[in-house]
Structure 1
Amino acid sequence: DYEHPRPLLDALDHRFGSVEADIYLVGDQLLVAHDPEDLDPSRTLESLYLDPLAARVRAGRGSVYRGHRAPLQLLIDIKTEGSSTYLALDRRLRRHRHLFTTYAGGRVHPGPVTAVISGDRAARGPMEAQTVRRAFYDGRLADLGSTAPASFISLISDNWTLNFGWLGEGAFPDAERRKLRDIVRTAHAHGQKVRFWATPDLAGPARTALWTELLAAGVDYLNTDDLAGLEAFLDSYRPAA
């Protein structure tokens with residue numbers, strides 16, 4: 001998202017329900033960039049995401065999209081050491097306590113934005129230790145069906161190409177379709193959502209075919225850098241009868 005001309009705002013203009021930001025802990029700052037060589041002290045998580053989201057929710061009377069109560073997912077991919085980066089992130093999330101879905105008192109209290117922590121796995125330890133938490137953990141397929149509840153692992157994500165051979169060309173193998181639907185069924189039964197990254201993102205029939213199968217299986221989020229292409233696909237998508 002952050003490599004688009006208007007980070008966050010471009011995604012919201014396309015009406016998406018999830019945006020992703022990669023963060024690096026540099027000194028005491030959380031900087032947003034895909035690669036270390038792109039780090040810019042002016043591009044902080046607060047300036048690009050947290051402050052604009054807070055302003056938008058105020059203007060939207062408590063919602064990112066006025067009149068639409070479902071939370072926006074803010075997927076935060078930690079690129080530096082996970083434990084220290086998460087603790088720095090947690091301090092910033094606490095400054096916007098009314099903005100974020102919160103786990104407290106053994107319950108999830110929905111907010112306008114749900115922060116989900118991905119990237120470096122060392123974030124898991126300090127997150128699990130918290131009794132009050134303003135973020136949730138992005139699990140992997142290895143976490144599917146584990147004892148970790150959806151109140152901690154709210155999302156199951158994995159690399160498509162490490163789990164499936166089909167890339168949208170030709171027919172989707174029946175065994176892979178069953179595997180995909182079993183994954184989604186298990187996650188949803190545990191109250192978790194599903195996402196795959198590393199899916200084809202070049203516009204064309206293969207991407208359309210793969211996206212169609214993902215939606216038909218009930219996958220909750222589609223990964224793309226092509227905002228207009230995904231919006232057009234979703235607007236035209238019609239589930240099979």
Structure 2
Amino acid sequence: MSTTQTDSLVELAARKELPNHQFTDSATVEWIKANRPDFTPGWPQPLRDTTKALIEQAAIPTRWLAEPRLADSIHGHRHGLRTAVLAALLADLHRLDESDTATTVIAAAVHDCQRQHDKDDPGHGSRAAVWLGANADLVWTHFHLRPTPTDVIKAATAVRLHEVPYEKFTADDRADHARSAQICDIVKAADALDRYRLPKLSWWPNSRYVREPAFDQLLPLAYDLVVTSEEAFLSGASSTAAVRFAVAEKGLV
């Protein structure tokens with residue numbers, strides 16, 4: 001946790017004074033709870049056993065992070081693991097095969113691993129894609145899998161493009177996206193679903209920015225995962241344990 005952040009993230013965001021490294025706090029979590037949206041009821045289908053196994057491995061080691069200080073920040077382990085869980089749910093919803101499901105979950109798990117800070121950090125997706133390509137054997141082994149060149153290219157493409165808005169795709173981006181569109185779209189959607197952790201309502205999930213028909217269906221679950229895991233973390237659980245608690249509470253594994 002930060003030793004210098006004294007005001008809540010909500011207060012800092014309102015003053016446009018958010019620091020480079022941002023850590024959740026009790027006041028911000030209470031603000032998130034007070035602003036719970038009026039959701040349309042929805043719930044995902046049960047996960048396949050093979051997908052549950054992927055989720056069990058989706059917490060990445062801190063040594064994979066470019067900036068270890070981000071491990072417990074708003075782009076750290078809790079965000080990465082929740083994004084992987086949401087990507088897994090979407091992959092199963094779309095009936096991706098086991099290989100593409102694993103590729104999707106892996107991309108989601110590492111998508112922010114090369115961030116230097118919690119602000120926009122342009123290029124962090126490209127850096128993470130390069131890192132993933134260079135460390136593919138390490139990453140897939142962590143998931144008890146073996147990578148194929150195609151798997152690595154698909155995952156790296158999704159990681160690279162996750163930070164690029166669709167309307168800003170270059171011709172090369174569009175060509176890369178076309179080769180693994182569904183995986184890219186799921187990772188972008190899963191990342192966007194986890195935005196309830198952010199301290200401004202205008203930064204919360206918005207289906208306008210994704211290409212995922214099931215996006216709204218997962219909003220209630222995404223919100224609950226944030227609240228439950230952030231509260232567990234503030235109560236003393238590690239980032240990984242906090243998300244695993246939230247996932248188990250929702251009966252996902």
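Throughout, read-outs are computed from the coordinates displayed, never taken from laboratory work. What you see is a predicted model; the values in this text were computed from it and never measured. Cβ atoms are built from the backbone, for glycine too; each structure is taken alone.
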Given that mean count of other Cβ atoms within 10 Å over residues 45-52, derived from a single structure, equals 14.5, which label among 1, 2 identifies that structure?
2
Ranking 1, 2 by distance in nm of label points 7 Å out along Cα→Cβ at positions 141 and 157, the structure that comes out highest:
2
Note: helix-only ellipticity at 222 nm (-39500 (n - 2.57) for each DSSP H run of 4 or more, over all residues; to 500) at -16500, derived from one of structures 1, 2, originates from structure 2
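One of 1, 2 was used to calculate semi-axes √(5λ) of the Cα gyration tensor in Å, giving 26, 20, 18; which? Mind showing how you got there, number by number?
Numbers: 1: 28, 21, 18; 2: 26, 20, 18.
Clearly, the read-out refers to 2.
Using distance in nm of label points 7 Å out along Cα→Cβ at positions 125 and 189 as the calculated read-out, with 1.6 as its value, let me know the right label among 1, 2. Could the numbers behind the result be given before it?
Details: 1: 3.4; 2: 1.6.
Only one of 1, 2 returns 1.6 for distance in nm of label points 7 Å out along Cα→Cβ at positions 125 and 189, namely 2.
For relative contact order in percent (Cα under 8 Å, 6 or more apart), which of 1, 2 scores largest? Write out the running numbers ahead of the final one.
On the way: 1: 14; 2: 23.
If we compare relative contact order in percent (Cα under 8 Å, 6 or more apart) over 1, 2, the biggest value is for 2.
Going by distance in nm of label points 7 Å out along Cα→Cβ at positions 69 and 165, which of structures 1, 2 comes out largest?
Values: 1: 4.7; 2: 2.9.
Of structures 1, 2, the maximum of distance in nm of label points 7 Å out along Cα→Cβ at positions 69 and 165 occurs in 1.
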